[in-house]
Structure 1
Amino acid sequence: MNLISGIDITASALNAQRTRLDIVAQNIANAQTTRTPNGGPYQREVVSFETELVRRVAGGGPSLQTVKIGSITPDRTPGQQVYNPQHPDAGPDGLVMMPNVNLSYEMVDLITASRAYEANLTVVKNSKQMALKALDIGK
């Protein structure tokens, strides 16, 4: 049994969840940004994961799957229009187009990503403990 390949797979999942946490934090930070360098309000970004098949060359064992970031795409759903004629980005009708970031959804996504990150850290910790115990058996 090779514990290192299991840790490698878990490391790819940790990297993917870290990226997801970064994107969620970016979405939350820009929840009130009504003007971006491209013009218009901030567009929420969404992370998509993909599995990647890793074939074992030596040993003839089964192939393993890792997770990676498939894409980071903007969410094209429109944001709310809020009446605020004093806002610098208000149109002639006094409406301001707000970002399409829903803080409730972002918080749920943040909690889910942090729990997945913690679970993967636990896998690495347990794999390390198993490897140390296996080394102790040989003494």
Structure 2
Amino acid sequence: MKLSQMDNKQKINLAIYLGGILILLFFYFFLVTTSWIGYGVKNTCNEAQMQFEGDCVEALMQTVDADFETNVSKNGAVWALGQLGDDRALNLLESKYTGEISNEKGPYDVGLSQHELEKAIKLLKGGWNITSAFWR
């Protein structure tokens, strides 16, 4: 049956049905994204705690500050600190932030990502991070 041949009640029922499917898809992708972020933070935290002592935030901070760590590890730790939102890391991240952000994100193995630092600092200063409430 074509849309033009449907009466108003059928059109409303179709709209409700399609709206329900869209809402379910939204929640599905939200759940997958939230789980993926939580897994990434926990994995990064576990890697940091194998190298350094202390809780997750302390180990991640030491990763960012360590001279022998790779830039990939440091940038991952910056990202995780931003996701965790613990303000103990704010001073450290601000000390590493130069504010020189290019229009391109750049590879994470070149240096400490100013783009990631900026995002993490915003999250630590109360930026909106809705997914963290579901995996913390």
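Tell me which structure, out of 1, 2, gives 158 once volume of the Cα convex hull per residue in Å³ is calculated. Working through the options, I get structure 2.
When FRET efficiency 1/(1 + (r/R0)^6) of positions 21 and 45 (r between Cβ atoms, R0 = 30 Å, to 0.05) is calculated for each of structures 1, 2, structure 1 gives the greatest result.
Identify the structure, out of 1, 2, from whose coordinates helix-only ellipticity at 222 nm (-39500 (n - 2.57) for each DSSP H run of 4 or more, over all residues; to 500) was calculated to give -21500. The correct label is 2.
Here the criterion is mean count of other Cβ atoms within 10 Å over residues 13-20, and among 1, 2 the highest value is seen for 1. With relative contact order in percent (Cα under 8 Å, 6 or more apart) derived from the coordinates and found to be 30, which of 1, 2 does the value describe? This value belongs to structure 1.
Read the figures in this text as sums done on the coordinates, not as results from a lab. The structure displayed is predicted, hence computed values, not measured ones. Cβ atoms are built from the backbone, for glycine too; each structure is taken alone.
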